[in-house]
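Peer 1: So, here come the structures, one by one.
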Structure 1
């Protein structure tokens, strides 16, 4: 038997889910740079405007990252599950490709970012 409280809870969950989806999509813009982090450290910042391939090797594990036509993708990885390779190409801020087994993160950043600190802390 469906109660009034169940209907209210369902509506709240749908509204909350919609707001979260809108918030995550609304702040996304076309990025300008790719920030690569390997083993918790900044590996490099690369322009999306320049086509290139970057090889990241950490502890004998290799990832090939390809920047082409304003997008970035992980085209090869030595990890077993290949989730990072199957993610496909990304080009918007807030997008990221993560290879957990190899400890490699590829994320899109805007012009104001790129490994530099945004806030000065004392």
Structure 2
């Protein structure tokens, strides 16, 4: 079958949505970033098994730990939002319902992210 794209379209290399693979690559990059961050979280949880509340609070209030947890939250929530957006776009067929679902996904992701960031900052700043 012959390529029906114009020469300019072939040079740009963009798909029918005119956005290329940016969404795909951002989702892969956040997944890659989540691997070491999640390993740090799991190692922290394992190290703190059996520790009392004061020890856990002291550990979580260390700046490096707080920063890594904030990075995990931001990367994880953004990855979640991107993944759910793909699912919504693929499986929700009504345009109105699709738009409402994407809006709800964005608000839900923001709410989860803000709640988690608030919790880490409250612990990290000794609140």
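Read-outs throughout are calculated quantities, based only on the coordinates presented, and are distinct from any laboratory measurement. Note that this is a predicted model, so its numbers are computed, not measured. Cβ atoms are built from the backbone, for glycine too; each structure is taken alone.
Peer 1: Starting from the value 63: which structure in 1, 2 was percent of Cα pairs over 17 Å apart calculated from?
Peer 2: It was calculated from structure 1.
Peer 1: Let me ask something else about it. Can you rank 1, 2 by distance in nm of label points 7 Å out along Cα→Cβ at positions 29 and 77 and just name the one with the largest value?
Peer 2: Answer by largest value of distance in nm of label points 7 Å out along Cα→Cβ at positions 29 and 77: 1.
Peer 1: Tell me which structure, out of 1, 2, gives -27000 once helix-only ellipticity at 222 nm (-39500 (n - 2.57) for each DSSP H run of 4 or more, over all residues; to 500) is calculated.
Peer 2: Corresponding structure: 2.
Peer 1: So relative contact order in percent (Cα under 8 Å, 6 or more apart), computed for just one structure, reads 30; which one of 1, 2 is that?
Peer 2: 2
Peer 1: Out of 1, 2, which structure matches 0.10 when FRET efficiency 1/(1 + (r/R0)^6) of positions 5 and 101 (r between Cβ atoms, R0 = 30 Å, to 0.05) is calculated?
Peer 2: Values: 1: 0.10; 2: 0.40.
Answer for the origin of the read-out: 1.
Peer 1: On to the next question. Can you say which of 1, 2 returns 5.1 when distance in nm of label points 7 Å out along Cα→Cβ at positions 21 and 53 is computed? Mind dumping the intermediate values first?
Peer 2: Working: 1: 3.8; 2: 5.1.
Structure of origin is 2.
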